[in-house]
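Q: Have a look at these structures, which come just after this line.
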Structure 1
Amino acid sequence: MNHFLTLMDCTPEEIVDLLDVADQLKYENHHNIPHKHLDGCTLGMIFAKSSTRTRVSFEVGMYQLGGQALFLSSNDIQLGRGEPVRDTARVLSRYLDGIMIRTFKQSDVEELASYGSIPIINGLTDYCHPCQVLADLQTIREYKKSFKGLKLTFIGDGNNMANSLIVGSIKMGMQCAIACPKTHQPDEALMKWGFDQGLLTVTDNIEEAAAGADILYTDVWASMGQEAEAERRKKIFAGFQINSKVMEAANPDAMVLHCLPAHRGEEITDDVLESHADNIFDEAENRLHAQKAVMLTLMRK
């Protein structure tokens, strides 16, 4: 592994290795065991999209690993003033040991990796969110102990989260069901790949998708950059919500995950979120540990 751009680029074995490293780092973190394996290393963090969890988890994670993180808003560097991505990649490669980028276009992440000479980590694009799903998988394994025989159901927009959940769950051998409007399905190529694996279902029937689920997952109806569409999207996604009725269709011990931030009363009801807060906030914490595993795996010299 030279970069972490999409989960599709990772083998199942590489994903499991990252999860094992994440578990070890979490143990050391909780037991105050120093793990400064990246002493002297520097991570550049390019943000074209603002963030809470991504920024804090990467910055704190780099500090705990002994390195330093630099916050680089795209508005504050020449990338935001028209410098080509390829030139930014070649310049930053002379200064840094790795780059995390949170942006809109997946092609920008791919171009950074093509022209840079240091590891590139995808902190989120409109196409996928591999760091989040790595943390999701860590959380699922903590609660369920194994991925074998599990079913993950995502309810909502067929967005970057749905795209990455399809890949992550299927690569770990889980069944994946996506409940979304027919007009807002996941990436066509990823759906074809999932159908070919025989482990993917895509439907607009929410209860059908939730039936027998071990993990229920949702995301906001209007993602970052779609704020102007929020009211229209409320009408499109009305009913695509995790609520008590959907929980009844799932397995009795089903866990609930949400990548956050949550809009309570829209994609998830307040009572369901609060009753599964341990799941959701363990998941949020695991962003720190999973991303430390990625940084350590890619950047350790």
Structure 2
Amino acid sequence: MRPIGHVRGHPARPIAPSLIRAVRDADVVHVHQMRSPASVLAALAARLRGAVTAVTDHGLQGRDWGGLAPRLYDRFLLVSRHSADDLRAPPGRTRLIFGGADTERYRPDDSVARDGVLFVGRLTPHKGIDRLISALPPDEILSIAGSGGHDRLPGEGDYPALLRQLAAGRRVRFLGPVPDVHLPELYRRAAVLALPSVRQTCYGHTIAVSELLGLVCLEAMASGTPVVASRIGGLPEVIVDGVTGYLVEPGDEPALHDRLAELLGNRLKAAAMGRAGRERVLAEFTWDHCAERCLAAYREVADEPAQRPA
């Protein structure tokens, strides 16, 4: 099913007239983004037929369609407690499914030497990459995998260009958009992954929704790579501070520097945290775990029809 366009050009707001036909025979309709017009249309069509409805939201802002949207879903299957709080999801209909990492694809390789700091993600101001460059310990390598600059807010300059200016004279490598097939090797070779997201950007903008979960942290942890990340959003639900990595306050460059320097300078500690991170992913954050939580929620609704929202 291909959309014929997108509302205001946003990829999470597709215009898809064939959507109702596509879901007409489904027993369960699980949509993404509660406020997306396509999600509302699919859920409404499903509810009229008596099918089970579920939604996983990823922070798309917008209206609640006059209060209709939250009433359309039997279950809110959300990726973190922070996501549930942000969405103001009804507790009785909310279940946490989190997210996952492919632990076969993302796995450590003890024969590979580790070196430097890795960042993976979009090059946008709320990711705090400018702080990371400033906090980078002397003579250490920072590899930045990702691209961006196309979704800037009013008053923002060219953020990737700003990053290149800050990186002048430092050992910073801009890898650009890295194909998925090469990501596992990047994680395996990094001594530490950094995700220094911020609440307020270098341009003074306050971020409404940041890091609902942090899949790159799960992928790094599955690869045996310790993580240093901001204490923001859902990241504290993934990273155990002092066990699988470190959490620092958003925008705290000295703390970010110190934690990176500690792990880069103490490979035994970094390796122990990397092992603990992989064990945590295997125990809680595989895609199989995520799928099992979804299936349990579907069955729950099917077994309790009287409790479905009006």
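Q: Of structures 1, 2, which gives 2.9 when distance in nm of label points 7 Å out along Cα→Cβ at positions 112 and 192 is computed from the coordinates? Write out the running numbers ahead of the final one.
A: Details: 1: 2.9; 2: 2.0.
Answer by label: 1.
Q: Moving to a separate point now. When mean projected area of the Cα convex hull in nm² is calculated for each of the structures 1, 2, which structure yields the highest value? It would help to have the intermediate numbers written out before the result.
A: Details: 1: 14.9; 2: 16.7.
Top value of mean projected area of the Cα convex hull in nm² goes to structure 2.
Q: Among the shown structures 1, 2, from which was the value -10500 of helix-only ellipticity at 222 nm (-39500 (n - 2.57) for each DSSP H run of 4 or more, over all residues; to 500) calculated?
A: Values: 1: -14000; 2: -10500.
That value comes from structure 2.
Quick note: the coordinates plus some simple rules give every number you see, no bench work behind them. The structure displayed is predicted, hence computed values, not measured ones. Cβ atoms are built from the backbone, for glycine too; each structure is taken alone.
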